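Peer 1: Structures incoming, each one as structure tokens.
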Structure P
């Protein structure tokens, strides 16, 4: 029997998170084995609201409204809306290919064509609402289902005002969206015009004024082109609260990398013990990586000693009161142990036990450290890399917008 996910059609946020989970299952080494994804995503949404790990190019924030505006102009009924939407998506893929967009340029569906399962509209739907480009408050399914009533409401509004649509009539999309180019479904590119880029800048600034994303679209931040993480951006001109939040994110990322490395060390040890052909070099490799991490911890000893962790948790709970207690409890216990002795965690039985218990909490019977069959499917790397809170994706979005606005990504 093939496993499947049933979509939760009533909540944009749930849909976005589920799609990111599915995407992570397709990428080796990125699974949230230790259950800190809610904390990671809280930082990410605070810094770069409306983005996601599966977005590619900024112009999709316009392509999708343009497609649905066209669908509404065609008066496509609710019963045919999903099919027509898929047709328009396929036309967009063909249009981008004809415009010279290649497979490495962020074109979603370049190979799948009409069989594409994950449409760009689903990937960007939450962001369109977060940036208040999409005014309809519900999911894509609800939007499709609402179209018949929407057309009736528009007809009634026009009839009552002599043919002009009155302001009180319901709108699904922001009226100030730049007009769609005549050729956007025949031959187009991801290049934003100055008007389009200015519109997106205005949307981000108005909808998320206190975010790092909004700051990245101004001269408040520097070194955006070379930064590998949010804390490598030049942020001296940012508000103090945001700078504190970025430092919280940096230190959390640093400390929790040790948990991921120890988890993989335990996996390597278990694999070597259970399977005769296991690569025993992995054990030493992760030991070396933990040593490098411990050196980074030592280099940040003063910052870690001064870290106001009470403020960290107050701030995170302000941003997302739904962070699970067990995720916070595990993080707190690991942070305490890691700061107390980073160079000793490899042989610290309490630290090793904490990792084992957390994986069991998170994965249940499928926990690899407790299930030999699950361990056998281990790829050799899980949950690795420091958290950068969607910066890689946000950086691409920012670059697209600033390029269209003819502003430099890199400022001195």
Structure Q
């Protein structure tokens, strides 16, 4: 990916150097970096402030000292400091998650570059919904979930490809973050570079919990999108924040609409006098949610007795074993670590020669071999350019 054609903006370069310096391991102050590069502190200050563009030699030395690429210093949009600052409160000093936050925000910066090079920027936003004092969170969550399903004509049945809806229809960007594997965090949400960004924990064992996390983060996009949000795994740091409560209730209503659940539950029971645990297991599988989530949903709908879940689990019930005994083959949604559009744009630019394999590895934050494999998932027909504009046919 040659530097030709890139606007060498001193302000952008300086801001990116300052950001990389602060994120170095360990972080460097201006004097320490200046000494490593062989310039005076005053010179580095003027470079970081955008008052003085660095020479190519100094730029290369800075990149080497900070262990970053020259291309990233000159081409990436300036770090969205507001997005980073918004994470300070929800992380509550959880330093192990800072790397994941930085990775998610960097993906936003890189995606903005890709769209800039392609020349197409997708903007799909609707005004966020604000909670008012005295609002019934349950009713607000149900109304919001119903409205969102209606907006995209999703009906009231199971959402078998939730990620596709969120990325293609809503316009969210969803990334798997291995950095979260060392934390108790299930997902992150932020609005960076004017993009709704979601990061999920790739090591979260249950794929149905990951779906729940995506629905939960979707609610934050629809409501308090300008506040960074951290979703901890079940049982970890439960919040009393009304927006957090709304997000949990929204996920339940969005993934399990009352009308769809009630109708399918009635169909499963048929002529039986009462529901059984097997009915709940089968219904949970239909809607791709956990046994616990379906129990709690049916309890709220007064279709099964209250505390059913607690009772059967206390008796030693194991949902996974129950599925096997019922002959249920799980077909859970598989989540790639990258949005399809992100890979597609990289693939298009790679075929055009605007992105090298090394650049692709940097964009994907992986090694070259993995980048090559990722790009190969969207290989164009060698005899037909799939990225050709149809306007060329007129």
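None of the figures in this text is laboratory data; all of them are computed from the coordinates on show. These numbers come from a predicted model, not from an experiment. Cβ atoms are built from the backbone, for glycine too; each structure is taken alone.
Peer 1: Compare distance in nm of label points 7 Å out along Cα→Cβ at positions 173 and 349 across structures P, Q and report the one with the greatest value. Walk me through the intermediate numbers first.
Peer 2: Working: P: 6.5; Q: 1.0.
Structure P comes out on top.
Peer 1: By the measure FRET efficiency 1/(1 + (r/R0)^6) of positions 141 and 269 (r between Cβ atoms, R0 = 25 Å, to 0.05), tell me the structure among P, Q with the highest figure. Spell out each step's value before the answer.
Peer 2: Numbers: P: 0.00; Q: 0.40.
The maximum falls on structure Q.
Peer 1: When relative contact order in percent (Cα under 8 Å, 6 or more apart) is compared over structures P, Q, which one is greatest?
Peer 2: Details: P: 27; Q: 15.
By relative contact order in percent (Cα under 8 Å, 6 or more apart), the leading structure of P, Q is P.
Peer 1: FRET efficiency 1/(1 + (r/R0)^6) of positions 197 and 229 (r between Cβ atoms, R0 = 25 Å, to 0.05) was computed and gave 1.00; which structure, P, Q, did it come from?
Peer 2: Q
Peer 1: In addition: For helix-only ellipticity at 222 nm (-39500 (n - 2.57) for each DSSP H run of 4 or more, over all residues; to 500), the calculated result is -18500, so let me know which of P, Q that is.
Peer 2: Details: P: -18500; Q: -15000.
Considering all the candidates, the number was obtained from P.
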